[in-house]
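Some structures to go through are shown next.
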Structure P
Amino acid sequence: MREAAAGSPIDVRQVAFPQHGVLTNPGTAELLEEALKSGVEAVGGLDPAGIDRDPVRHLDLVFGLAGRYGTHLDLHLHDGGSLGGWELELIIERTKVLGLGGRVAVSHAYALGQLDDAYQDRLAESLAEAGVAVVTAAVYSFPVPPVKKLRAAGVTVACGHDGIRDLWGPYGSGDMLERAMHLAYRSTFRRDDDIELALEAATVGGARALGLDDYGLAPGDRADLVVVPAGSPAEAVVVHPARTLVMKDGVVLHN
């Protein structure tokens with residue numbers, strides 16, 4: 001996770017991510033640790049049950065790395081239903097035991113969009129208590145976590161792209177207003193205040209998940225902003241307005 005120098009058009013953070021599993025690919029765990037030793041500040045995990053077939057060992061390994069090196073942890077969890085719900089419980093348990101609250105994110109978390117209301121409620125409360133964030137890209141027909149319920153419980157919800165013009169996600173543009181619209185649409189949000197939850201996920205929620213300081217629109221906050229002609233935040237999400245001003249670190253990149 002390395003940031004570009006101040007004034008750069010973008011900041012880049014790297015994650016040592018096991019794209020094809022950890023346990024199923026001998027040597028991957030060693031590569032993850034080598035990356036952390038070299039300065040990468042986030043480690044990833046992928047479907048501890050569905051890919052590695054051993055969620056306890058997988059999670060012990062990646063949480064152990066995060067704990068030893070003091071890094072963030074990004075777990076991509078596609079496993080659905082009760083299996084995914086159980087894995088979320090394991091993630092919550094380890095986050096609390098190791099004191100990693102605020103540094104753990106579960107991306108996709110399809111199971112949250114498939115479980116019954118009572119189970120969703122219990123997990124939402126536990127995720128909030130442990131300080132585990134949920135990240136969604138609301139892609140294609142895959143289940144979307146219950147954004148409104150999670151936010152009501154106090155869970156940090158962030159939104160991102162899952163592929164930008166690549167073989168997996170050819171529709172990804174990097175436009176976070178567009179992605180917020182997809183999240184609101186997939187969540188069947190119609191009221192302005194609900195649509196604004198999707199915008200929050202694409203802005204403030206992402207900053208919280210990344211642990212960014214001085215983010216927002218208050219005096220003294222970092223001057224990273226996009227200005228659009230819209231009568232309300234919800235309108236900015238739904239009408240695809242042209243960007244009239246883009247600033248990064250106080251430098252005008254587009255107007």
Structure Q
Amino acid sequence: MRRSIELKTRAQMRVMASAGVIVERALAAAKAAGVAGATTAQMDAAAAAVIAEAGATSNFLGYHGFPATTCISVNEEVVHGIPGDRVLAEGDVVSVDCGAIVDGWHGDSAISFIVGEPREAADVALVDATRQGLWAGIAALAKASRIAEVSAAIESVADRHRLHPIEGYVGHGIGTAMHQEPDVPNYRVRGRGAKVRPGLCVAIEPMFVRGTSESAVLDDEWTVVSLDGSRAAHWEHSIAVHEDGIWVLTATDGGAAGLARHGVTPVAP
């Protein structure tokens with residue numbers, strides 16, 4: 001049976017925004033630590049320090065036994081990579097997913113970047129196109145009546161760049177738990193999906209790959225890799241929908257910079 005969707009008040013959205021900007025800072029710290037010769041564990045420690053200093057709590061650490069504050073996925077790893085002793089090399093494509101809790105309310109966001117100089121122009125295009133897919137999905141949410149419109153907007157970007165959303169991994173509702181109803185697919189699906197209405201908070205997170213859309217899970221039971229070894233990128237933001245518009249909870253500017261090209265102006269809750 002499908003669970004009901006948790007609708008938030010504007011006051012609750014503001015607490016979620018407090019969690020979200022901590023996540024934004026944690027991701028920035030992880031990226032700054034992600035240089036050639038550094039380990040993914042060092043990146044994770046940088047993010048953990050930001051969350052701890054802010055007095056927030058990681059919502060990844062201990063989640064179903066997950067052993068770290070961030071998920072860090074490199075090259076053919078799509079999502080849920082476990083930070084450890086892997087040493088980053090020039091040209092690696094790195095995706096970092098992170099979350100935090102403030103007063104029981106969750107924030108969740110992800111970024112992708114290239115370490116140092118890219119090896120191929122195709123890697124730059126992959127990272128940029130996946131980010132475009134994120135903002136196209138967020139812009140669609142601002143005007144959508146149903147979640148399926150968000151999914152279609154994301155896949156349209158993948159189609160335009162001849163990339164593929166990874167199958168079986170989707171965005172989600174967020175609030176008093178990190179993962180809630182409704183699902184937010186990154187690809188077109190049958191049906192119209194959940195209704196978009198005030199109080200809805202979702203995490204939109206496209207994951208694009210250069211090759212096949214099929215994936216596998218490694219023996220660590222967490223790390224998802226592209227089945228053909230092609231490189232992947234992952235971007236994510238948490239967004240609130242209220243009576244006057246939308247607000248990107250995991251961006252200090254509410255998403256203004258990313259939404260400008262789409263003609264959408266975010267409104268604070």
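Of structures P, Q, which gives 15.0 when mean count of other Cβ atoms within 10 Å over residues 21-28 is computed from the coordinates?
Working: P: 15.0; Q: 23.2.
Source structure for this number: P.
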Distance in nm of label points 7 Å out along Cα→Cβ at positions 93 and 117 - highest-scoring structure of P, Q = P
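Kindly point out which one of P, Q the value 0.50 was derived from, the read-out being FRET efficiency 1/(1 + (r/R0)^6) of positions 13 and 45 (r between Cβ atoms, R0 = 30 Å, to 0.05).
Working: P: 0.95; Q: 0.50.
Source structure for this number: Q.
Quick check for you: by mean count of other Cβ atoms within 10 Å over residues 69-76, which of P, Q is greatest?
Once mean count of other Cβ atoms within 10 Å over residues 69-76 is tallied for P, Q, the winner is Q.
Can you tell which of P, Q yields 0.92 when Cα Rg over 2.2 N^0.38 Å is derived from it?
Details: P: 1.01; Q: 0.92.
Answer by label: Q.
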Output the label of whichever structure in P, Q has the greatest value of mean projected area of the Cα convex hull in nm², for residues 197-244 alone.
-> Q
Structure responsible for 12, with relative contact order in percent (Cα under 8 Å, 6 or more apart) calculated and labels P, Q on offer | P
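No value in this document is a laboratory result; all are computed from the given coordinates. These numbers come from a predicted model, not from an experiment. Cβ atoms are built from the backbone, for glycine too; each structure is taken alone.
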